[in-house]
Structures are given as C-alpha cells and as structure tokens.
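Please go over the structures that come below.
Derivation of every value follows stated rules applied to the coordinates shown; laboratory data play no part. For clarity, every value in this text was computed on a predicted model and none was experimentally measured. Cβ atoms are built from the backbone, for glycine too; each structure is taken alone.
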Structure I
Amino acid sequence: MEAYERLKQLVVSAEDDVKKAEGGNKAAGTRARQLMQDIKNAAQEVRQKVLDMRVKEGGGTQ
C-alpha cells in the first residue's frame, strides 16, 4: 500500500530532527513538529484506506 510506505518514510525521515531537537536545536524542533503533523495525516490516510478495504470486502460497517 502506497500510503503505508509514505508513512514509513516520514517516520524514518523524522529521526534526525527529533534527535537534534532533544539536543536543544530549536530549528530541528520546528521541523520535527511539522513532520509529526505530516505523520499524523499519513497515518489517518492509512487508517482510512484500511477501513475502505474492509468495507469493500463486505467485512463490516464504518
């Protein structure tokens, strides 16, 4: 699933900025917060696609 691959890439890409932010780098903290928002949105997209697959298969209601 393409949306899941994007989510994994976002998580991996956030690692450096999160570590730098822990060290006190304010710019990295800003980038990390933005990446976390992108990760949240990507996770919601994956969640919706999984739900759509379940409904398409007739496995339940939303």
Structure II
Amino acid sequence: MLGKLVKLLVLAGLVEGARRFAKANPEAAGKIAAGALGLVDQVTQGKLRAQLDAVTSKFRGGSKD
C-alpha cells in the first residue's frame, strides 16, 4: 500500500513539474506535446485519432475542461 502512495506522489510531482514547464515555455511544450501525440497516433495506427484531436484542440486553445 505504501508503495502505491509513493508512486502516486512521484507522479504528482512529475505532473506539477510538467505544468510549470508548459506555463514557462508554451512553444517548447507545444512541440513536445505534438510529438508525443503524433507518436501515440502512430503506435495506435490512428485508432485514437478523434481523442487525440480533442486533446490537441484543448491544449492549443487553453481550455480548462
């Protein structure tokens, strides 16, 4: 049980670091996100393209949903 809590805390720290990086460097974060989404699209052979497009539009539009 404690191991799962530690993993969750580490993940939360990584997410916070990514959020701060994206806020300070929006252009670089956009390039990284586009590359990651492209890789996921390639690996899933386009099966998740609609969901990836939704994420991309939220990321670029700055929606807080």
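Table for the structure above
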{"read-out": "Identity of the structure behind 19, 38, 32, 11 (criterion: P(r) over Cα pairs in 10 Å bins from 0, in percent, calculated), options I, II", "value": "II"}
{"read-out": "Structure from which 14.8 was derived, mean count of other Cβ atoms within 10 Å over residues 7-14, options I, II", "value": "I"}
{"read-out": "Source structure (of I, II) for distance in nm of label points 7 Å out along Cα→Cβ at positions 23 and 39, computed value 2.5", "value": "II"}
{"read-out": "Given -30000 for helix-only ellipticity at 222 nm (-39500 (n - 2.57) for each DSSP H run of 4 or more, over all residues; to 500), calculated: source structure among I, II", "value": "I"}
